[in-house]
Structures are given as structure tokens and as C-alpha cells.
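Dropping the structures in below, format is C-alpha cells.
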Structure 1
């Protein structure tokens, strides 16, 4: 199996998922789509909070401040 085959299989799976998602959305009412969109935004916020905990930038900025000189 070469890289081309691997990419082809992955691409086909993603296409299948996109088609399933489109079919699912076509059966939704406008209210269900709005709720689904809110859920998606909430998931993005959750992932962002997990990958960037509060104070992480300050911790990175202070790295090495207390090292002996």
C-alpha cells in the first residue's frame, strides 16, 4: 500500500462522511440546524479551553525567569 492508496482511502471515507452529514442536515428542521450549529460552536470552545488552559501564556513567558545567572 502506497501513500497514494492511503490518501485515496482516507479521502473516500471523508467524502462518505460529508454525504452522510449533508443527508442528515437535509432532514433537519431549521430549529434543529440552529441547535446543531450551537453544539458545534460549543465543542470548538471546549477543545480550545482544553488545549489552551488559563495562564498558559504567562507560564510560557516566565520560563527561565528564576534561573541562576
Structure 2
């Protein structure tokens, strides 16, 4: 693991943007993706309102992940 960290530190000039990408993506998944998956698992039957709410949750999570990737680019 130390060799990988050293290689990243030598090759990449701006490592902070990569840490921002990893942290932003993990934060978005913890805030939107994981609760949505838990909701799906806990509900025995989903009705149309549940599908609308879950669709919006996944859409917002997807857009936020794209935003995290674009922050590095």
C-alpha cells in the first residue's frame, strides 16, 4: 500500500482533486444511494409513489456523481 501511495504522490501533481472526487462520490452515495437501496429492501411491496420517489433519489444521486467527476475535469 505504501508503494501505491508513493507512486500516486510522485505521478500526480494535484492530488487534492482526486481526494475531492473520492470524498464527493462517497458522500453522495452515503446521502442518496444507500438510503434508497435500504428503502427498497425494507418495503415488501412498492407502489407507484415509491417508484417515483426512488427514481428521483437515483436521478439526484446520478447527477451529483457526475458533478463530482466534472469537478476534477
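Given a computed value of 16, 20, 23, 21, 13, 6, 1 for P(r) over Cα pairs in 10 Å bins from 0, in percent, which structure among 1, 2 does it belong to? Derived from 1, not from the others.
For mean count of other Cβ atoms within 10 Å over residues 27-34, the calculated result is 15.2, so let me know which of 1, 2 that is. Checking each candidate, the match is 2.
Taken together, the values in this text are just the output of simple stated rules run on the coordinates, not laboratory data. Bear in mind that the values here come from a model prediction, so they are computed numbers and not experimental data. Cβ atoms are built from the backbone, for glycine too; each structure is taken alone.
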